[in-house]
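Each value in this text was obtained by applying a stated rule to the coordinates, not by laboratory testing. Computed from a predicted model, the values in this text were never measured in an experiment. Cβ atoms are built from the backbone, for glycine too; each structure is taken alone.
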Structure P
Amino acid sequence: MSRIAAKFGGTSLASAEQIRKVAAIVDQDARRQVVVVSAPGKRVKTEPKVTDLLYLCAEMATMGADYSGPFDIVASRFLEIEQQLGVTSGVREALEVFRQELGQGVTTDYVASRGEYWNALIIAKFLNALLIDPMDCISIASNGLVEPKTYEALGRLLVPGHHYVLPGFYGRGPDGKVKTFSRGGSDISGAIAARAISAAVYENWTDVSGFLMADPRVVDSPRPMVEVTYRELRELSYMGASVLHDEATLPVREVGIPIQIKNTNEPSHPGTRIVSKLSPEEDKTTAIAGIAGRDNFSMICIEKSLMNKEVGFTYRALGILERRGISIEHLPSSIDGLNIVCESKALEGQTDEVVKELQGLLSPDKITVVPALALIAVVGEGMSQTIGVSARVFGALARANVNVRVINQGASEVNIIIGVVPSDFKTAITVLYAEFVSS
């Protein structure tokens, strides 16, 4: 029988009531044999995060201050969950050990990992599952990425026919101590578990029913994506969409395991499926996967006659930014012009110096700086095979009186990037969504 690795986020595990929902979801499908858990999330917006309180405990302990206040809040949270679920998990003893360890000095990563570990203790007991400590099987390199040997080591522990609970977010570092993942920690752990068991699918359970085709803060009630490719996801993520971080998809993307984004509070909803290649049977009702954008860019425009005849012109220009640690986002160009798009924050405080260096090294006819630019990506694998997509993009913007400052499309043709002034940002996204989705 094929198996499923299911990761549940903090909101899915915020209370005993939520954990009972998780148990029902696990029981619903016998293939859900590996469960990866986060620390309990907030029950209300004003509630402090468990991990933040743990950091505070460690900071106060370092200063020799009394940390019993924040520690007692954390302890009561876990003990309440345990009591309401009616189990004896050993979390009380684990909390007391941690209290003593704080006085002896512990690493920041160790402190950050405890919320996941304690939650896993309780949930493993409630699900009658075996607890797997990531310290025994997940190796994290000094750069924060998972070591390849992890998959075999974890796979040996996850024997078919049993249920397992794995705390997310951490593993063992090169020094043998607890090391946490840099971003999207528990999502990465879930992907690792899925790859270790060659899962049929990696389910990522959260508090939303999949990804949306546009930002709901800009577009009213945007449609959810039914299916999206990893390439499309990366483009949307880069342009600011709230989707899984690249590192969280890499372990399963490399071996072609699909990801299913599901809602713990609405388990019957299909959610969003992330795949390497779109299913032929998938009914594509739109030519695009989604629209996303950010309004935090700047652009340096360099003009010089016969620029194309100067070997190394672009190389020299980019070398100046490299030496200043400025990352390049896009490079739209023409025969006598080069536009360098960067994040505004990267140029902050050094724009004049960069322009001066470019003038001295390149002797351009003209250099101008656009200090504020919004970029919007229209993303979709099928765009390159669909006639008239570009015409629809620019026609919709023209009808809304949105002036396009930049156009950029890569050879992969999975997206069209347009640049507009920030004041047109929301209008542009709204009319593009209406053109491709609402019409």
Structure Q
Amino acid sequence: MSRTHVNCNMLFTGLEDTARQQQRLVIENGVFTYVGPQMSAPAPMLGEEIIDTGEHFVMPGLVDVHTHLVFGNAKSEEDVDLHVSPEFRALRGLFFTQHVLAAGYTSVVVPGDAGQCSISVRNAINAGMFTGPRIAASSNVISNRQSLNDWFPSWVGTPDYFSGRLCETRDQQLAEIRRQAKDGVDLMKIAMDGPHFRPNGEHIAAFTEDETRFMVDEIHRLGKKVAVHAYGREAVLYAAKAGVDVIFHGFFMDDACIEAILQSGSHVAPTLTMLANNTEFAEPYEASTKSGYAAMQRRVIEAGCRNLRRAFEAGVPFMTGSDSGFAITPYGEWHAREIEILVDWIGLTPAQALRAATSVSAKMMPATQAVGALEVGRRADFIRVDGSPLDNVGILQDRQHICGVYLGGRRIEAQVPGYDPNRVTDFNTVKWSELHTRQRAVDQGKRSLSKLNPQ
């Protein structure tokens, strides 16, 4: 197969602090075979393609390690699990991969969904049936009582089509891990804690340290990676000691947690984007405001940023994830906000944050998908940006600045048609968002006090 030669006036490899000048990429069979100065590059042969990127900033395709590809921009847990079939979720996820690609994200990690939803999307893309980002797929989140994904009351139970899988005993945990490995997941997610607290306000871990180590050892033995949801100190500590690959959030970690993370080689993906959007965009009439959810997340951000800054200063490696897939974080809209948050809130330099979003986050992708850096031997996934993210990482959130997306050296024109949420996502049966009392009718000017209180 002939080669493709890409001339770059400004190139960021994803492995360094600065951009290189006057570089060339040579691509063969979808893989980089040369990355270096134009003057030393192999000469193009007759008929080989030459791409001139002009003044565009060339960098690796971005990686989001926390995208719920099949959740459909859900407004609630019920939207995630109840209103559409797993088959529809998979098809919908395939549709939304185009929005992810258009944002410059050529790889995504899907940490938890129902059955074989993301597995099916991944397989269809890998088979060449559809064009989409590279996907690290998972299955049901391994949950326990006190876990995040144990969404529903005990009298409802946890049917197979739910995104969480209740595993209360070691036998259940082992069986679920081996089932997922057989089905071909790339990673497994454990919900290490949730909205359950001790009287002192500390999060309660859903699994013991021994249970956590038992599950992680078996998942790693089967050649799969492990991601965990962990807000609280106890859950973070257990996960780090067990050697998980990535800890999502980690907001209430302490020095012991940081030391355990450094010893185990785990990574942290704060995934602050959802919290940031919740607090910034919450309106007075929305449920998140009225329930106190948005206010709670403001407090979490304040405490979390303090602890995350200490972790970063201690040398903990960071990945980037956006929690895309919910109504507050729609696909293709906010993935790159996490990069900006790492710079503005945690103190990473732009180069460090860009590496977190490329070469570091790429460690969660399958070994067969060597991505995340412009380096010989890696897949030739890269983007062209109008402007330098090293000067302003915020430009990566504007699709107008994403001037070209390449997968395996081939330019991709993502298809992002508009859609009707009432036919794609919003299948809930909620009829009213407020309690319409007589006093409310008066307050809205729909009724007068005289009509409600006749003399």
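Of the structures P, Q, report the one carrying the highest value of distance in nm of label points 7 Å out along Cα→Cβ at positions 163 and 339. Mind showing how you got there, number by number?
Numbers: P: 5.6; Q: 2.5.
Top value of distance in nm of label points 7 Å out along Cα→Cβ at positions 163 and 339, among P, Q, belongs to structure P.
With mean count of other Cβ atoms within 10 Å over residues 59-66 computed per structure, which member of P, Q shows the largest figure? Write down the numbers at each step before the final one.
Numbers: P: 12.6; Q: 30.2.
Going through P, Q one by one, mean count of other Cβ atoms within 10 Å over residues 59-66 peaks for structure Q.
On mean count of other Cβ atoms within 10 Å over residues 123-130, which of the structures labelled P, Q is highest? Intermediate results must be reported in sequence, preceding the final value.
Working: P: 18.8; Q: 13.0.
Sorting by mean count of other Cβ atoms within 10 Å over residues 123-130 in descending order puts P first.
If helix-only ellipticity at 222 nm (-39500 (n - 2.57) for each DSSP H run of 4 or more, over all residues; to 500) comes out at -11500 when worked out from the coordinates, which of P, Q was used?
Details: P: -11500; Q: -8500.
Here the read-out was taken from P.
Out of P, Q, choose the structure whose coordinates give distance in nm of label points 7 Å out along Cα→Cβ at positions 3 and 235 equal to 3.6 when calculated.
Working: P: 3.6; Q: 5.0.
The correct label is P.
Here distance in nm of label points 7 Å out along Cα→Cβ at positions 83 and 315 has been calculated and equals 7.0, so which of P, Q was it run on? Intermediate results must be reported in sequence, preceding the final value.
Values: P: 7.0; Q: 4.9.
Source structure: P.
To which of P, Q does the computed value 13 (relative contact order in percent (Cα under 8 Å, 6 or more apart)) belong? Spell out each step's value before the answer.
On the way: P: 13; Q: 19.
The read-out was computed on structure P.
Taking 94, 55, 42 as the value of Cα extents along the principal axes in Å derived from one of the structures shown (P, Q), identify that structure.
On the way: P: 76, 56, 41; Q: 94, 55, 42.
It must be structure Q, since only it matches.
Using FRET efficiency 1/(1 + (r/R0)^6) of positions 363 and 379 (r between Cβ atoms, R0 = 25 Å, to 0.05) as the calculated read-out, with 0.95 as its value, let me know the right label among P, Q. Please list the in-between numbers first.
Working: P: 0.05; Q: 0.95.
Attributed to the structure labelled Q.
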